[in-house]
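I've put the structures underneath this note.
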Structure P
Amino acid sequence: MEPLESLLALVEADRWIERVRGQKSQLPEIEELEALEKLMKDFATTLTSLNQELAPLKKELSQTNAEVETLRGRQLDLEHRMSAPSATPKELLALQAEAEHVRAQLENAEAAEIGLFLQCEPLESELEQLSEQAKELVAQRQNLRTSIAELTNTLDEEIEALISTRHPLTSALPQGLLRQYESARAHVGGGVGAAAISHNKCEGCHISLSPLDIDRFKKTPAGEFMPCPECGRLLLP
């Protein structure tokens, strides 16, 4: 096989390897997972905000509940004492005055209790709904991660298979040309180390070649390959 044919076969193999690697890095599931992670982050922020808003209200509600229970107990105790046959008129007056005071306190406490409950209820309802949705998002994330792992493993196997077919192609190239090609690949960060010229542009870097470079390219002897003055890829005739 002529050097040009061997080089073209190697270039095609490397193109396939890069194409599959590109598929691996651009899986739609990866983009979907990134969007989901952002949504979950927003959910976490909202949940934190709701909890911070709800916590002092629930604490105050708990304290008010305790106060209401205490006042109700005191009210029952006063009613029991006022109903005792041994109570004197003076004691009854004092007990009635205290009972009236406790009744007023209880009304205020119960009103505060209702107000706090009405503030907490919609927040707790929203928190519960968001928590359920967050659980669904966690399940979706796990499914996406599993799919990405499976697809990545499949593509890795395909890449390994393609790389194994590359070895005999490198053996078919003259050692000097192989070193030149691999150096060009390393210079551009891997991928393909050669590129054709189209409309006086290197198809690797898409930079136009000067008239002088075009002239040099046309005069390159058969079996030799001029590097692109911009990206270093070997220019294919």
Structure Q
Amino acid sequence: MTDNKTQESKVPEVVFLFWIIKILATTLGETGGDALSMSFGLGYLTSTIIFAIIFIVSVFIQIRAIKFNPALYWITIIATTTVGTTLADFCDRSLGIGYMGGSLILFALLASSLLIWYKNSGSISVENVNTPKTEMFYWITIMFSQTLGTAFGDWAADSAGLGYVGAGMIFALLLSLVAMAYFFTKISHTILFWSAFILTRPLGAVVGDFLDKPISSGGLELSRYTASLVLICSISILLFLFKQKAASKLH
């Protein structure tokens, strides 16, 4: 009988490369989600269903894997960020909840997911993502964080009037502060990890919007298909050139 616990975490080591790929992946989630729902014309609901199926299949394969696989991990991350994009857009725009309303609901869901995970496992550190139970909590939490990031990014850029560049600068600054806290304070690295992980999503959302939205709306009006392809190629090249290890202990 096979033990349900692996010898190592099934998520990547949290180093600089991780954050570069994460930002690229979240940006891809925005351009890819918009490509299917808007450019291809499937709409938010149909696109959400398609991406949700991809997400569920990816998570199932990820959980069934016996050890960390970089390509599989990042495919699953991209699946969470694309479904997060179209789901947030569907809730915010089609259901009329609005960016702020959607952000508050998703923040509550994210906080609840982390709390329940902690109550069940005693830790929310990535070092412990090595059993089906903790992996399920991990991916549900990530899905909520990706969806929240889309709604919050849209709120900052549109409702708050910061624009794509202004919102991007704010989120980049917040990420810089988290990085400084990592190196110069004794704040829990696990808490800082999740703070940075959540912040990369709205950063990716506004960068993605900046790339593909009309010039009249403050974007560059690039093709969503082209932008998505460039991002996919960039992620693939990084994964090919640099070997990722499984996560080690966070303090």
Structure R
Amino acid sequence: MRSDNVRLFKTVEHACGYFSDRTAQNWVIDPVAPEIANVYGSALSQGFRRAGGHVYRPTCPICHACTPTRLPVLLFQPNRRQKRCIRANADLEISNEPAGYSDEAFALYRRYLHARHPGGGMDHNEPDDFGRFLYAPWSQTRFLMFRDQGRLVACAVTDVTSNGLSAVYTFYDPQLSGRSLGVLAILTQIQWAQREKLPHVYLGYWIERHAKMHYKIEYRPIELLRNGQWVRFDPIMECSSEA
């Protein structure tokens, strides 16, 4: 299939990463298209996401659980838990660095995967896998690095486009769960977008009633892409639809 600018390919069905009893299928933008960097921002606004050099969007034939999300940053108001997270981590040093391999970041990445994804295949990553998954030669990717007295404790992989920031992946020290470093990473990305006057932070896919994806709707007002339109998440309407 060909869009106005780049070709789209549909993958074969494969095992779903979220539900063990389902299969998945994706649209993927031609990864070698010379225009991919230019269309990436627009692709985000159409529900696509980047993993390594691939920009994809689920197109599963039966299941439609993966819902693209984005946050209009000028309207964001942190809740009490998010404000506490900012205060509790005020001692951390935050730097915005070019994406790239380092022994320091890779060691943290491996510790995180071993703790969060044991036995899932991701916990046996090698240095080459680090770059293949987190950034691409064409992507404008930055690493938000969080350090405690010089020691790296978290990294938020972030893509920069004219349409906003994309929160690609965050990894952190699994022994510091009390700091809520994943929450801090998103709040820092929101602040970054606000400073740069970028309209949105794209948070990837939300899956209703999926424990690992629930956190995304805690950032309000979150928008969901449904039937080709971005709509404001309404918890009352969601509860009504489930009844």
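No value in this document is a laboratory result; all are computed from the given coordinates. Keep in mind that this is a model prediction, so the values were computed, not measured.
So here's what we get for this one:
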| quantity | calculated |
| --- | --- |
| Given 37, 22, 14 for Cα extents along the principal axes in Å, for residues 79-150 alone, calculated: source structure among P, Q, R | Q |
| Origin of the value 5, 18, 11, 12, 10, 8, 9, 6, 6, 5, 4, 3, 2, 1, where P(r) over Cα pairs in 5 Å bins from 0, in percent, for residues 127-174 alone was derived from one of P, Q, R | P |
| Winner on relative contact order in percent (Cα under 8 Å, 6 or more apart) once structures P, Q, R are ranked, highest first | Q |
| Parent structure of the calculated result -23500, given that helix-only ellipticity at 222 nm (-39500 (n - 2.57) for each DSSP H run of 4 or more, over all residues; to 500) is the read-out and P, Q, R the choices | Q |
